1. When helix-only ellipticity at 222 nm (-39500 (n - 2.57) for each DSSP H run of 4 or more, over all residues; to 500) is computed for each of 1, 2, which one produces -9500?
2. Tell me which of 1, 2 gives 0.35 when you compute FRET efficiency 1/(1 + (r/R0)^6) of positions 96 and 168 (r between Cβ atoms, R0 = 30 Å, to 0.05).
3. Who wins on mean projected area of the Cα convex hull in nm² among 1, 2, i.e. which is largest?
4. By the measure volume of the Cα convex hull per residue in Å³, for residues 48-143 alone, tell me the structure among 1, 2 with the highest figure.
5. Given a value of 0.95 for FRET efficiency 1/(1 + (r/R0)^6) of positions 136 and 280 (r between Cβ atoms, R0 = 25 Å, to 0.05), point me to the structure among 1, 2 it was derived from.
6. Name the one structure among 1, 2 that FRET efficiency 1/(1 + (r/R0)^6) of positions 120 and 184 (r between Cβ atoms, R0 = 41 Å, to 0.05) of 0.95 was derived from.
Structure 1
Amino acid sequence: MFAFQNALPSLLGLGRATALRRSWLTILTILFIPAGTAFGQGLNWEGQSGALVTPFAYTSSSLSNNFGRPQISFHFLNTGSVVGNNIQASVTVGFLKRFEFGYTRSFKELGGTPALSPLFDGGFNIVHGKVNFLPENFGKHDYLPALALGFVARTQVRHVGGIIRGRDTANGDIYLVATKTITQVKGLPILLNLGIKATNASVFGIAGNAPVWQGRLFGAAGFVVKGPARSRVVLGSEFAQQPRHIQDLPGATIPTTLTYFARIIPAPERVKLNVDFAVVSAVGTIAPNVNIKARHQFGMGVTYQF
């Protein structure tokens, strides 16, 4: 993967046209085919194949007739002095080269603002699944993106509304996403990702529930560059629209979540490991004199596939 190197094979005994054709096919295979894998091999905040907080249409790698090897990930987000630190631990498995399924446990470190921090206390469960129903470049059409349909279900959510009501709540997402890796720029694979979801979660459940189910857009863009010692670095940004309001907090408004991330793949040819670093812009002032202080926060993640 990502062996941006001289790929010309021995040409002895081949005609010149055949030799050139085979040489270019080899080069293209090395340069371009692994690009989608580079973008898609990492797990996001909730355990899906994706960027930092948004899912891709790609799935965890697997065989066409069997299960793949499991992927595990750990994510940390310093969500500020009000919300506190959020920690996610995930396991995801792909199967039949089209599906993935996984579980994530969300853990919480309480913030230090007595008036507001208890609203965000406690962890919760996340189950997710995805089916890639249209492979990228299907039918040898280079312009076709990968398309996937997926879901996220969160249970034991006590944030905000759950605390106010004194009981567990649940929320979820149903989404459709398209992902395309553009390889026409030699040596610079570019990924574009765009999706729409129906959700009743506020900020991925961190802020509890939204009052009603709503349609929200999300997307990402990134590109791969060469790093030191044959490593690869993915640089990108994401957006995820959030439901405008929070259940049981009338008057509070929530902005779109933005991230700026770098995904480091230390040894793409040998180990399926990547490390993510990010700056996340989530929530600031949500009402007069109510500042959640979760803007420009540090996040990181590590994903490994056995």
Structure 2
Amino acid sequence: MQTPAPVEYSRASSVDDAISQLVSLDGNARILAGGHSLIPMMKLRLANPGHLIDINPLESELSYVREEGDEVRIGAMTRHKDLLDSELLQRVFPNIFEEAEWVLADPVVRNRGTIGGSLCQADPAEDLSGVITALHGKAVVKGPDGERVVDMHEFHVGPYMTAVQSTEMVTEVRFETGSGHGSAHEKVERRAGDFAIVAASAALWLDGGSITKVGLACSAVGPTTIQMTRAEELMVGKQPSDELFAECGKIATEDCDPGSDGRGPADYKRAIAGVLSERALIRAWARARGEHLPRPAHWHPQAYVT
């Protein structure tokens, strides 16, 4: 079946109007932004909302990348292409958004898909959720009772399931900034633009040669994006080294929970999670030291021309 079930449609005039519509429809509605995940699921009858609320009219309100104090804030309607081109993100979090966005789908998806849509789709194999988790990003969720800020480990509650309630919507993603930062994204995929077989995102902050803060996340190796908490706890306060990151790679292998499917057997994915985690940490460390690195092994820009 490649035809969606009958569905009602309306356009929101503001964030408050979108929330008001969600409340009036008693939660039997879905927010429509880029639509590149929701519409295919509707065609397959995997999603059957009774109503779509189009928030594309809110792009001027919800599309931005800006620095406020010690935070970078990204509006939920910010397109993948805008994240890829953002000079602010490249300056504050060098390369990690660029590396993830270049290998995310194709130009059509990147030109229309949004950061809020990617988060709310909660696909376990999606690249951007790993980046946001590694950078300790937080989602701002607004509903009829006001606004709340949700950490990523609380945001993703299961495959295609989030902490966003049926009368709420994501309006923004926030990241704390800091000095001594380096980050990287690694991915293995079957072909250019495909969902990950495994992906790993790493970010760390150094002070006096020691790791003061670190994030490590893997995609496509569990029911949600997995934050490698045990590996993070091992690294904090230590001097970075190849040996330390090799140990963290082993921990990632142990703490992921992949399944066997058309993209590969579970044992293969588990091994790749460890390898990519170690690679991403080593490259993040080099960037924190100010080294200029070649593109990662998965980087094939000719396959992702915009």
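1. Working: 1: -3000; 2: -9500.
That value comes from structure 2.
2. Working: 1: 0.35; 2: 0.60.
Computed on structure 1.
3. Values: 1: 16.8; 2: 15.4.
Largest value of mean projected area of the Cα convex hull in nm²: 1.
4. On the way: 1: 103; 2: 126.
By volume of the Cα convex hull per residue in Å³, for residues 48-143 alone, the leading structure of 1, 2 is 2.
5. Working: 1: 0.35; 2: 0.95.
The value was obtained from structure 2.
6. 2
We did not get these values from a lab; they are worked out from the coordinates using the rules stated. Please read all numbers here as calculations on a predicted model, not as lab measurements. Cβ atoms are built from the backbone, for glycine too; each structure is taken alone.
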